[in-house]
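The numbers here are math on the coordinates, done by the rules we state, and not lab data. Please read all numbers here as calculations on a predicted model, not as lab measurements. Cβ atoms are built from the backbone, for glycine too; each structure is taken alone.
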Structure I
Amino acid sequence: MKDKNSIKAAFEKDGYVFIPGFLSIEEVETMRQNFNRVITTVLPNMPATKVFYEDKNDVSTLKQVMDIHAHDNFFNTVLFDSKFKDLAELLLDDKVIGKNLEYFNKPPLIGKPTPPHQDGYYFMLNPSVAVTMWMALEPADEENGCVKYVKGSHLKGMRPHGRTKTLGFSQGITDFGTDEDMQNEVAFPAKPGDLLVHHSLTIHRAGGNTSKTRSRKALGLIYFGESAKEDIEAKKAYQKQLQEERLSEV
C-alpha cells in the first residue's frame, strides 16, 4: 500500500484514491467464501427491502444486498473493526461511524449501468463528511462495468439529482455529461483486492455488464464522519418525494 500521506493527498485532491492490492488474494478468497455463505444461509432471513435482483423471479440475478453487517458477525467485524475503518478515519481526518456493508454484482449481459450520482445526495449530511469504499472481488473492466470517477468533482458541491429507473440507485445527476465532466472522468479497471475509496460528493458511475460470461462482484462499505450530522428534515422531504413519485407511476 502507498504511504499514508500520499493516499490522503490523492484523496483530498481528486476526491478518490485507488489502492491496488489492499487485500491479499487469500483475504479476498475469505471474503468471497463468507459472501457465498451469507447468500446461502443469511440472505433468506433478511428483509426484502435489503435485497435487490435484476429479475426478482430469478435468484441468479442478485445485484445488491445492503446492511449485511447487521445480520452477520463476520461482516460486522469487517465494517467496525478492520483496516477499512482505519483508512476511513485517515482520509476523513475524523472518527467514523460504520453505516453500511454491501454486496454488489452486475450479472452477465443483464447487469445495468449505475447512473452518475453523488452518494451525499442519499446520505443528506451536514457537512457531507463521508466515504464510500468499493473493493473488487473479481476482475472489473469496461466490459463488465468498472467504476468511473469525475476527478475533483467533490470540490464543486452537490449537483441536481432526479429519479432514475435503476433499482438500488433511485437518484442520478440530471445535468451530467458536460465537457468538464467527460474531460475529467477516469475509469478504474480493478483486480480482486484492489480498493477504490471516494468522498461523498465525488461524482461516479459504472457501465452495464456487456460480458456474456463474467459477473462483476464487489464489496462496498460506507463510513460517516462523527462531525457529520444527518439532515432529518431533508431526509423526510426526500422520502415524501419518493413516495409521491411512486404513486404517480401506479
Structure II
Amino acid sequence: MMKIAKYVLLDILRNRFVLLYTFFLLLVTLSMFSLEGNSEKAILSLLNIILMVVPLVSIIFTTTHFFNSYEFVEMLLSQPIDRKSIFLSEYAAVSLALCLAYTLGVGVPITFFSWGTDTVYLILSGILLTLVFVSLAFTASVLTRDKAKGIGIALLFWFYFTLIYDGFIMYVIYAFNDYPLDKVTLALVSLNPVDLARIIILLKLDISALMGYTGAFYKQFFGSYMGMLYSFLLLLVWCILPLVFSLRKFQKKDI
C-alpha cells in the first residue's frame, strides 16, 4: 500500500496543476497581508477565498485524477493486490498532495505574518476541508464510470455545500424568525463542513457580534473547548463517512 501511495504521490506532485494551485494560494495569501494592515481583516478576507477555492480545487482535481487513473487502477487490480489497499493508496496520495499544497501556499506564509491560535485554526480548517472534499470527490467518482457525469456530481456537491445550503439556512431563519432557532441552526450548521470551518474562524477572530443573537449563541457554544472539539470531530466525521461509503462502492464496482 505504501509503495502504491508513494508512486501516485510523486506522480501528482509533478502535475503542473498542483504547482499552480500552490502558487495561487501563496500569491493570494501574500496579497491579502500586503494590502491589509490589520492581520484579522487579512485572515477574514483570506478565509472567504479559501472557503470557495479549496473545496472547488480539491473536488475537481480529485475527480479528474481518479478517472484519468482508471488504466493504472485496472493494471493494479490484475495483480494480487486487494481493492481496499489500492483505493486507500489513491486517497492517501491525493489528500497528502493537496494538503501539502495548501500548507505551503497558506500555512507557511501566514505563520510569518500572523502567528496565533486563529492562524492555527485557519490552517487546520483548510486541511480538514481538503480532506472532506477529496472524500466527496471519491464518492462522486465511484458512482459512475462516465467522467463527465462524475465531474458533474462533484460540482453539485460543491454548489450544494458552498452556495445552495447557505440559501436554505437563510430561508429557514427568515421564515421562522419568530421562533427560537438557536439549536435548529446549530444542527443545520453541523450538516455543512464549509459552515463549520467558517464559524470556527469567525469566532476565533471574535467577530460573533456581527452575527447578532445567533452569533452570541455560537460564541457560547463553539467558543468553548467542547464546542471546538465538537466542530473538529464533526469535520473528521465528514472526512470519514464519504470515504467509507466510496470504499464500499469501489469494492463492489465492476471496473
Structure III
Amino acid sequence: MRFTGKTVLITGAGSGIGAAAARRFASEGANVVLNGRRAEKLAEVAAGLDPARTLVHASDASVEAEVEALVAATVARFGGLDVLIANAGVFAGSSADKTSTADWRTVMATNLDGVFFAARASLPHLIAARGNIVSVASVSGLGADWGAVAYNASKGGVVNLTRAMALDNGRHGVRVNSVCPSLTITDMTASLTDNAALMAKFAERIPLGRAATADEVASVIAFLASDDAAFVTGVNLPVDGGVGASDGQPRFG
C-alpha cells in the first residue's frame, strides 16, 4: 500500500499500459484519475476500481487547454496531485519521405506535446507535494526502428525531456523518470502480436523470448513512482526483456 492517500493522474488510461497502471496504483491505495479520449473505455477501467478513490475525466492529452482542465479537476476532487503518469500515445509508421505532415503532427501532438502539457500543468502541484513524474517512452526512443520516423522522434523527445525536467526540478524534490518498454501486448500492438510469424522474429531478438504484458510494465512504473525509488531521477529505464543487451548482431549458436 505504497500510495495510500496519494493522488495519481494517468493519461491514456483506457487500455493497455495506462489501464494496467491504474489498476496497480489503485490496488496500492492511491486515488486514481483516469484520462483518455474514449469515455466508454475509461468507464470500463473505472468499473473495477473504488469509486470513492476514482475520477474519470475524458479529454485529449494533446490539447493544451484540456490538459489544464484535467489537472484542475484532479486537484479540485482530491486536493492535490502526487504522481503524473504521462502515458497517452499513438503510432503512425513510415519512412521520412512517405510520412505525411498530418501523421507527423498527430504523433508529435500526443506523444511529445501531451507529455509536456501534462508536466507543465502538474508541476506546481507536484512541487508542493514533492511528487514525481513517470512518462511512458519506448525503446524506440533509445534506438530507431525501420519505417517509424515520427514515432521514433516523438519517443526520443520524451527521453530527453525526461532528463531535462529531472535536472530542472530536482532542487524542488520532484523526481522525473520514464519507462522504455519494448513490444508490449496492448490494443495498440494487436496487429503485431496477432501475427505469429512476426512474433517469432521478435522472440529471436528478445532474450526472454516473448513480448511484455501491460501489467509487467505497470509494475515498473509503480516502482519508479514510489518511495522505493526515492534517489532515482532522470532515468529512462528499459523494460525490454533484454533487447538493449544486444549489439545487433544475429544469433549464431
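Just a few scattered comments:
- Structure responsible for -8500, with helix-only ellipticity at 222 nm (-39500 (n - 2.57) for each DSSP H run of 4 or more, over all residues; to 500) calculated and labels I, II, III on offer: I
- Of the structures I, II, III, the one that 3.8 was derived from, the read-out being distance in nm of label points 7 Å out along Cα→Cβ at positions 69 and 117: II
- Structure (I, II, III) behind the derived value 18 of relative contact order in percent (Cα under 8 Å, 6 or more apart): III
- Which of I, II, III yields 17.4, 53 [Rg and Dmax of the Cα atoms in Å, calculated]: I
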